[in-house]
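What follows are several structures.
Values quoted throughout were computed directly from the atomic coordinates according to the rules given, and no laboratory measurement underlies them. Quick caveat: nothing in here was measured; it's all calculated off a predicted structure. Cβ atoms are built from the backbone, for glycine too; each structure is taken alone.
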Structure 1
Amino acid sequence: MEYTHRTLHHGYANQILHVDLTAETIAVSPLDPQIRDFFIGGRGLGLCLLHEKITSQTGAYDPENPLIFSPGPLGGIPQFPGTSKCMAVSLSPLTRIPGVSNFGGYFGAYLKYSGFDALTITGIARESVMIVIDGFKQEISITSAEIADQVFDLEKSVVDHFLREGHEKKEITFLTTGVGAASTLFGCINSHYYDATKPIDGAKGLFRTKQAGRTGIGSVMSRKNITAIVVLAEFPHGENPYGAANWGKVKEAGTRLHEIIRDVDPQALQMHRKGSAGLISFMNKDEYQSLPVHNYQFGSHPKAGQICGKTYAERLFDHRGMDGCFPGCNLRCTKGGWVTLTTGIHAGRKVWVDGPEYETAAGFGANLGMWHPEFIMEANWYCDNYGMDTISTSVIMAFVMECYQRGYLIREDTDGFELAWGDEQAALQFIHDLAYRKTDLVGAAGRGMV
């Protein structure tokens, strides 16, 4: 379907894209000014659109439940730090109430640059499909797509497809999920974008990912039979391309925010070096006792320094390049590095891992009694590759470990398998089994905790 691109005004394109996978229809509607002005921001608009589409009887996996993406009026404006964020909104299969998960990368920005303040997807496709929003041709299409169990295989396939069509890597951003989203209620969505500054194999540039992990949004995407949602776009050009009422004040405010981050972060959490994993040392302090240890039985541990942000910064993070998930953000907290996988079908392969963020580092680290950062990064990569939320995965694993600890579960209950504090190999096997729902234990675990 062809559509008319609208110039941004006060950060809004003032139109919404609707895709119905059951009816195989695509429509564009104007954004009601009253709704726009009352429900400010991607979260507010997304929840309003969700409310309009559902009733008290709608379930998370019903065709009527929409999958919504909305960036908000500041989304995609590089004059401000942190404006990469986009909101993923839907009824949660995990909690059965409205769920919101924010994520970084270029998707929200490119959606807006293509002419839309939000994307709503209803229905369930009869077969696996890819939704493509082409901001260059001003066309939207729904095409058949091959089912892909593993996200990073799918990433290569999607990128190669659009490179063959003549696009540059910097023009491509997309969302995916994997087999784990179909096997659990806490599937995550991966947001893929091209980082042209990160060195790799003697050259520069690789695709990186951020995640909409919380509330099982990826499981909704999987149930709708969506393999990928692709946006092709470029940054707006010219003076005041985002339609600000006062472009001079926007640039002035943005400069002040950049200066604050530049001056404060090196004296505070040093996120430009440690990422959010730097919070581990902070949460582990005696005066806070807020680090989850052994399924939240304790709030600190003497080994926490082995998995703290300083350890990642000095040993594992690759600091070359820009490390922001969107231009203009000088916080540069999108850390990552290379690790060699030790388990699964990719054992022996050296892979790039985006992260870990604090919640992942603490969840797969202290909360499981694991003190090797390489293990945490491998668990992080596999969860992303399978399309499973790292937080929910690590929390359910910690709960199962405590069940074994207290004798509520024994080997005879689980075909000889045991998940114990500090057992890295068993933990990784649990993640692989969980993704494919291989045992009764992981089948139950895949239903999550509320």
Structure 2
Amino acid sequence: MFLKVNDKILLTIKRIGINGEGIGFYKRKAVFVENGLPGEVVEVKITKVLDKYAEGEIVKFKTKSPHRIEAPCKYYHKCGGCQLQHLSYPYQLHEKRNILIESFERYYDGDISRITFHEMIGMDNPWRYRNKSSLPVRHDGDKVVVGMYAKKSNHLVYIEDSLVENNLISNVRTNILDILTKSNVDIYNPRTKTGSLRYLVIRGFEETNEVQVTFILSRFDKKLINILKKLDVTSANYSINADQRSVDIFGDTVINVAGKEMIEGRLGDLKFEISPQAFFQLNTKQSLTLYEEINKAANLTGKEKVLDCYCGIGSIAMYLAKDCEEVRGIDNNKAGIEDANRFAKLNNIKNAKFYAGNILPYLHQFKDKGFVPDVLIVDPPRKGLDLNLINYLKGSNIKKIVYVSCNTSTLAKNLNHLKKEYRVEYVTPVDMFPQTSHVECVTLMSRVE
């Protein structure tokens, strides 16, 4: 029997997919089911059928998982921000580790029985952890609101609060939206392409109580900029970007109109300053856990040369600097590198240097001048390592690589390309994004002699 749209089938959910959906199998065809949990037996209505898989929605539960809980967020089944609030937190950690292992089973051709997959390291409190939000702004006919896009949709779900954002951000946003509503400002409408204010970006560090607000505008708007100047925040900025197709919501420049250009954060004993468009880990508290795992994998003695690729503002490099002879960082984000050099100076760290540009030219340049890293740290974006970097590593003399990944699929694919040259010692998943299906990992790799 071939599956058809609107068919109703009985399905046992076997596992959770990388996007948080339940996965079962009907006559060997994978069926993706939103809100399904492993072990549950559900009646499913088929909503989509393709050659390799189908999608469906739960009509009725026959058997529910003992780990299923009531999601505390009232927007949970509407917006696409979280995927696992309906699963108890200890079992989130269990299932996310399974997502990691399943990625290796699918994409890694080597012997995964030789790889140690550690238990996932979770948070004591898996709520209110995000230190940044970047949300579209709309007018709902009554007031100015922000929202998050529904899953697999361009439909914006208006939200008053998010339970994964820290309280500092939540309180500041509530105040700003109230001011914008009372001021009768010009809010952007993506359908008519009229209006000015497109996004509200807020970064807030509870460790220092400093807040950075950036208005993303479609055009210069004096009224909105005057409102920005009067906000009770540490740093007020705007950036103009009218391109709806742009991946980056920021425009080419960010203009500071009030307060400091950068805000200060804390990472353990380290102080840092960050500009609005620079990258930093969204979970400050768990970043310390992640960085300690990186330090553990690097196993430094104080004599090593360390290179941190895709370094952002240099936070990993700074964390390791005290335990190595010299550390260098490379990133193609110029603003991030400027922040990194300022970061080093702020903390009086003399053995760290940072370079803006593409990674490969610097690797060749460093090697020609006698700098060959004993330990290479890579923390790439979700797409994984650049192919030219993978090819370089195949022929390199770098003995140890610590790969920090936010995408288990690209991690497994990249390691598969390098399996003849590098042995995977272990993978430690760290839960940087509780309530979501995202998995961050620290992987230790050693050069095959």
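What to note about this one:
- At a computed 17.0 (mean count of other Cβ atoms within 10 Å over residues 216-223), which of 1, 2: 2
- When mean projected area of the Cα convex hull in nm², for residues 16-159 alone is worked out for each of 1, 2, structure 2 gives the greatest result.
- Taking mean projected area of the Cα convex hull in nm² as the criterion, the highest value among 1, 2 goes to 2.
- Label whose coordinates, when Cα Rg over 2.2 N^0.38 Å, for residues 88-271 alone is calculated, return 1.14 (choices 1, 2): 1
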